[in-house]
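Participant: Pasting the structures here.
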Structure I
Amino acid sequence: MSQKAEFIKHLSLPVVAAPMFLISGPKLVIECCKNGIVGTFPALNQRTSEGFEEWLIQIKTELQKFEDETGKKPAPFGVNLIVHPTNPRLEADVKLCVKHQVPLVITSLGAVSQVVDAIHSYGGLVFHDIIKKRHAEKASGAGVDGLILVAAGAGGHAGNINPMSLVAEIKKFFDKTILLSGCISTGRDIASAMQMGADLAYMGTRFINSEESKAPEEYRKMIIEAGASDVVYTAAISGVHANFLAASLQAAGISEEDLKKNHKIDFGKELDTEAKAWKTIWSAGQGVTTIENTMPVSELVDTLKSEFKSAIEEQARLLETYPK
């Protein structure tokens with residue numbers, strides 16, 4: 001019996017649009033799901049649990065309306081929960097996920113069996129993001145349905161392990177759904193993730209430059225102008241290593257010495273919380289190197305599909321070059 005998520009075979013493309021802090025909202029999620037890929041958002045992008053529930057109702061209502069009007073079933077949507085003692089909303093937000101039967105819950109900073117059991121109680125799925133084998137083993141033990149492998153070069157709190165090595169290492173003991181994150185910005189990248197053994201590509205940075213994201217225009221422009229070497233991996237912003245656009249770090253007056261620190265720097269009163277810092281200092285993955293524009297989600301998905309198909313067909317032709 002397959003251990004893979006059933007919804008994968010019904011997607012238009014094997015893609016999950018990652019939940020991005022301050023960037024992902026209902027508009028982006030809804031358009032992703034309408035176009036056949038999984039749309040997700042962090043619960044904490046709404047400042048209160050009441051606001052979080054409003055977003056859940058909005059997303060469910062719009063997707064049901066889409067299905068009623070078109071006869072097409074949209075892709076499932078997902079919510080990211082921070083499973084850590086520092087998140088005072090966790091219990092309330094889990095209850096709301098159960099109440100509204102959120103199809104997919106993505107957990108970060110802790111894989112807890114009680115949370116997994118709560119989501120499983122109504123048939124929901126839990127995917128957990130990891131950057132190393134030890135974290136993956138703990139999450140597997142907690143009963144998660146999928147692992148999101150955040151490899152080197154990914155946006156946000158990325159790891160530093162090569163994606164090929166990370167996928168191979170995790171697949172030795174985990175036979176459920178594998179998602180790969182890190183520098184995936186084109187359809188060819190999605191095909192490459194499948195070749196490495198992933199079941200789904202987990203794409204964040206590329207969807208910052210969609211018209212439906214909540215990113216300011218300056219952020220999108222900076223991504224278009226950036227290359228892989230313009231992404232800086234540092235713990236100075238949040239105390240945990242993450243990738244940020246060098247130009248935004250410079251604009252915030254952060255020095256080279258600050259970036260070398262392995263602990264969070266003191267931003268002072270201007271940026272006295274991490275949330276305020278992330279509004280001004282912008283994260284992105286090394287996949288910026290292939291992002292040259294901003295487009296609607298519908299157009300982006302069509303482009304990714306075309307690139308994905310071409311890459312797969314090109315790979316198939318290699319069999320003619322290298323016959324038995």
Structure II
Amino acid sequence: MKLAWITLTLCGCLTFANATVLKIATEYPDGNAILSELRMAGERIEQATEGRVSFKFYPGGVMGDALAVRRKIRIGQLNGTFIHSTAFSYEYKNAQVLNAPLLFRSFEEVDLVRAQFDDELNQGFIDSGWHTFGLIEGGFAYLMSANKVHGMEQLKQQKLWLPANDPLSEKIAKAFEINPFSLSIGDVLTGLQTGALNAFLAPPTGAIVLQWYTQADYLLDAPFMYIYGVIALSERTVASLSESDFYLVEQELTALSQRLNDLARAENIRAFDALSSLGISTVSLDDDFRHAIESEADEATDKLISSGEFDRDLYQRISDVLTDYRNP
């Protein structure tokens with residue numbers, strides 16, 4: 001009887017000793033539906049691995065911006081993150097190719113391109129030292145502003161917020177001859193309230209959740225940028241897991257990535273429709289404005305390619321798919 005008790009005790013101690021807690025940072029706030037999905041997936045993984053692998057999430061950007069999170073992952077303070085794709089551009093430039101300005105005109109075009117390029121892009125993350133589990137849509141970022149923007153001159157005059165430490169967004173803004181104001185996400189609402197900012201780019205869901213919409217009156221009806229993120233674990237973290245445990249982690253996080261992708265699409269469509277009831281007026285582009293902004297976007301994209309932000313060949317292959325779709 002004593003031997004059995006000792007054996008059980010030792011087994012429990014060994015299991016506890018071998019347990020791995022994966023520490024994951026995200027900008028999504030606590031209480032958000034996406035964070036709830038992350039927590040439930042972590043619980044399923046802990047159960048499937050009999051406690052050998054569990055998760056601890058750090059929500060709401062408490063671990064800092066993308067640069068801070070990457071640094072903490074590098075030194076082992078964190079194991080991974082769920083964050084926007086551009087955060088990984090230092091190792092994998094093509095992570096940004098779908099973020100090219102005005103690349104897409106509709107979600108139908110997004111689905112067409114992603115069906116052909118998701119696997120290639122996901123493998124690029126893995127080859128660059130980040131194990132990811134599929135692309136997760138963030139939605140289209142629209143320009144929302146306190147002032148009505150109905151032409152390029154008005155656009156260039158806006159006091160536009162861009163996220164701090166986001167070189168791609170900064171280069172796009174400067175290519176459009178816009179002087180952006182870079183602030184951390186936590187400072188944006190104050191900036192809008194004080195008048196230091198009067199415009200921002202964000203998906204509808206983000207604008208509502210973060211209450212930024214309360215400081216805007218207009219939305220420019222042009223999907224300026226497509227945003228997506230990934231759940232990423234460091235290569236060192238993956239190597240620390242047994243093959244069987246990583247298989248369980250990979251299966252769960254791959255399924256989770258698809259669920260989050262579908263959830264974000266549905267939420268952004270609902271949020272876009274809800275903005276009008278919240279007092280936001282949608283501004284349609286006339287033909288001259290559309291031509292002007294698309295021409296500027298083409299020039300901006302060429303500058304991004306020339307400066308090495310992503311590969312010309314990959315961008316051209318994506319553009320060819322879209323051209324064929326638009327001109328059957």
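Participant: Which structure, out of I, II, was Cα Rg over 2.2 N^0.38 Å derived from, given a value of 1.09?
Facilitator: II
Participant: For distance in nm of label points 7 Å out along Cα→Cβ at positions 24 and 312, which of the structures I, II scores highest?
Facilitator: II
Participant: Taking relative contact order in percent (Cα under 8 Å, 6 or more apart) for each of I, II, which is largest? All intermediate terms of the calculation are to be shown ahead of the outcome.
Facilitator: Values: I: 16; II: 24.
Sorting by relative contact order in percent (Cα under 8 Å, 6 or more apart) in descending order puts II first.
Participant: Then there's this: When mean count of other Cβ atoms within 10 Å over residues 32-39 is compared over structures I, II, which one is greatest?
Facilitator: Checked I, II; max of mean count of other Cβ atoms within 10 Å over residues 32-39 sits with I.
Participant: Work out the source of -12000 here, i.e. which of I, II gives that when helix-only ellipticity at 222 nm (-39500 (n - 2.57) for each DSSP H run of 4 or more, over all residues; to 500) is computed.
Facilitator: Working through the options, I get structure I.
Every read-out reported here was derived from the displayed coordinates using simple, explicitly stated rules and does not represent laboratory data. The model shown is predicted, which means the values in this text are computed figures rather than measured ones. Cβ atoms are built from the backbone, for glycine too; each structure is taken alone.
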